[in-house]
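Derivation of every value follows stated rules applied to the coordinates shown; laboratory data play no part. Values in this document were obtained by computation on a predicted structure and should not be read as measured data. Cβ atoms are built from the backbone, for glycine too; each structure is taken alone.
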Structure 1
Amino acid sequence: MSKSAENSIYFVTGGGTGGHIYPALAVAQELVKSENKPKVYYIGNSKNMEYGLVTNKDLPFLDVKISGMPRKFGIDLFRWFFQLLIATVKSIRYIYKYKPDAVFGTGGYVSAPIIIACNILELLKIKHVPYMLHDCDSYPGLVTRKFAKGAKYVNFAFESAKIKVNKKESFVYGNPIRGEFKTLSKEEARNNLGLKDKMTVCITGGSQGSVSINNAAVEILKKLSEKNVQVIFQTGAKNFDSVIEKLQKIYPEYFEDENIIVRPYFNDMVSVMKASDIAVTRSGSLSISELCAAGVVPVFVPYPHAAANHQQINAENIVSLTGALLIQDKDISPQLLLNSVLSLIENPEKFNAVKQKILSLAEYDALSKICECLKSLS
């Protein structure tokens, strides 16, 4: 006898970086809000940032110990394969214990064990657990490329990624973004962060931070504040201490400056984005989707070591469509960064033109479309 819709169970997985976590978390939260109230379990590594983000949303968390695959042949690679084997066995146990009707994965190494487990059980004709994949990058990741064949559906954020994967049941719905991007007002977002209603700049190198962006940004915080600009600066956890050390030398009074917020990481990035007018940021696909949804004017600094140079491609595409700004990572300096930001602040006509074009690219329905596909599997 099949389970009723009210008893549906889903596994959602994705971790390591915000680009994998936030789409997975958005889907998990949307499923929980469904009328039929399904049970949703999040599979991730408890040592990664997904653990805090997921448990903060009161979602049950299932731990798998897995790290990124070493790119060089050697003892570390053998250790990793053993780690993957243990994580896959544990994932199989999760399947038997919780009996999911479907699995949703956003790629990356964290999602690999449960996807492999689904394929093993299917191959051995022991158990059928359908899964759906989402890939947020312009060049599809390794998990997507290797396991798209066994997926029921695959969703892509970019057409350029779709054409690189031979999968009939695939779509380009875009990235699933959290519903708060549509409902949270700028006033509410600024209140959440204790900010005033005035020009606000967000500076972030992504969830892990960026040394090059940090080094340029720390030099200009005082100058932006003197122009009555608020700055939200996310340094990344491993870079926070060094940034604060430099900032104390450059601007010892910064901690008394209400215009400046410096933190290693913000759990509530929706409020950060919605509170901002301009963002100095990397150009990952999810970041771009959230910038568009929040109507934030970007100054892109693409990560130069991204697979297939996809961040550069992402940034160039948005720049050509909107007139947003782009700085190469190798070229970033305090003066160039300051000039770029001020060129938007001091030119309202240009700022508003870019903002309107950014907003026109926003896609708010990807989340609902993905969830409908996933629900159809159960």
Structure 2
Amino acid sequence: MERSGVEALYRLDDALSAEERAVRDAVARVVDGEVLPVIGRHFREGTFPAQLIPRLGELGVLGANLTGYGCAGVSNVAYGLGLQELERGDSGLRSFASVQGSLVMYPIHAWGSEEQKQRFLPAMAGGTCIGCFGLTEPEAGSDPGSMRTRAVRDGEGWVLDGSKAWITNGTVADVAVVWAKTDDGGPDSVRGFLVEKGMTGFAAREIPGKLSLRASWTAELSFTEVRVPARNVLPGVQGLRGPLSCLNNARAGIAFAVTGAAIACFEAAQAYAAQRRQFDRPIGSFQLTQEKLADMLERIVQAQLLGLRLLRLKDEGKASPVMVSLAKRANVRSALEVARSARTILGANGITDDFPPLRHALNLESVLTYEGTHEVHTLVLGKAITGIDAFG
């Protein structure tokens, strides 16, 4: 599945193991055969291709970089390559896998009880149990410490009240990893709760009117005196370290994954430039079009090399949050620039859903702000550079 002009230019395959290439190619075949033929319709209609969830389970991409409990246990690089191919199909599909694996399975795997791991992880790896991650609130996005969702002890269990917003998979989730402040107070008052579908007082509704991530479930969650038993509290973590570690884990995969959207846009523009004729010649023969294609290819190669290095360091246990911020910030911006430039090569055809660039560009507008906004990652890097915290 090596692509002429993209992976081939810097011989990226030479830097990958046989297992990593196999994961990428297996996911790529499913994307080509089962995602691309239907994703335009799903984006247009605002629906998620739910029939693909069992296929993701069969491929082993759900929680692929986790070990045991039915998880594939592959490298972070292999996981990132799988996400790249899903993103090449659509960010909505990749977001499903990222949330399932990096934001729901990961905290259960890292901090859950053995009973929680056995109860949820094998089913989630197989795609028969769907999860969502409840951190963001209507009034608490980039500042999770200001969350208003509260959990109060009630005997051996807890009572949960509050709401969460912009929650991927929320309307269909069997279990939600919900972060709330407890009545214990202090810096460690934030705890993680496994709220299951059907618990009294727990409701989810789809957020209407999205112009981005249309082929994705996005919900608002509400909790009204939801009684959560002690067995559904994550025992291994307290404080904001829990949710922030989840986000850092997810961002690393996203930083590599967004190259898939850029590749899809580049390949569409490259093919169109070769066959579209103006002034009795293909538009690919014009210098300005060639400059756009060269700039796009440059950004893709840079993003892949940066993402590959980040995930190699993650596999070695050496990746820092600052590294993740740099890669997420740089690569999402590059992918968005590639999508916008590809759209211009396609001219008026570029604004239709017959071609992928504008769909990817719209999706990337969400990726630019979720998992840490571009501005937040800028300030993370600014603090690392100057030693001065600009967050206040």
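One table, with the values for the structure above:
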{"item": "Read-out helix-only ellipticity at 222 nm (-39500 (n - 2.57) for each DSSP H run of 4 or more, over all residues; to 500), computed value -15500, structure in 1, 2", "result": "2"}
{"item": "Of the structures 1, 2, the one that 4.5 was derived from, the read-out being distance in nm of label points 7 Å out along Cα→Cβ at positions 47 and 279", "result": "2"}
{"item": "Percent of Cα pairs over 22 Å apart, for residues 39-238 alone - structure with the largest value, from 1, 2", "result": "1"}
{"item": "Volume of the Cα convex hull per residue in Å³, for residues 295-342 alone from the coordinates reads 75; which among 1, 2", "result": "1"}
{"item": "Distance in nm of label points 7 Å out along Cα→Cβ at positions 15 and 207 from the coordinates reads 1.1; which among 1, 2", "result": "1"}
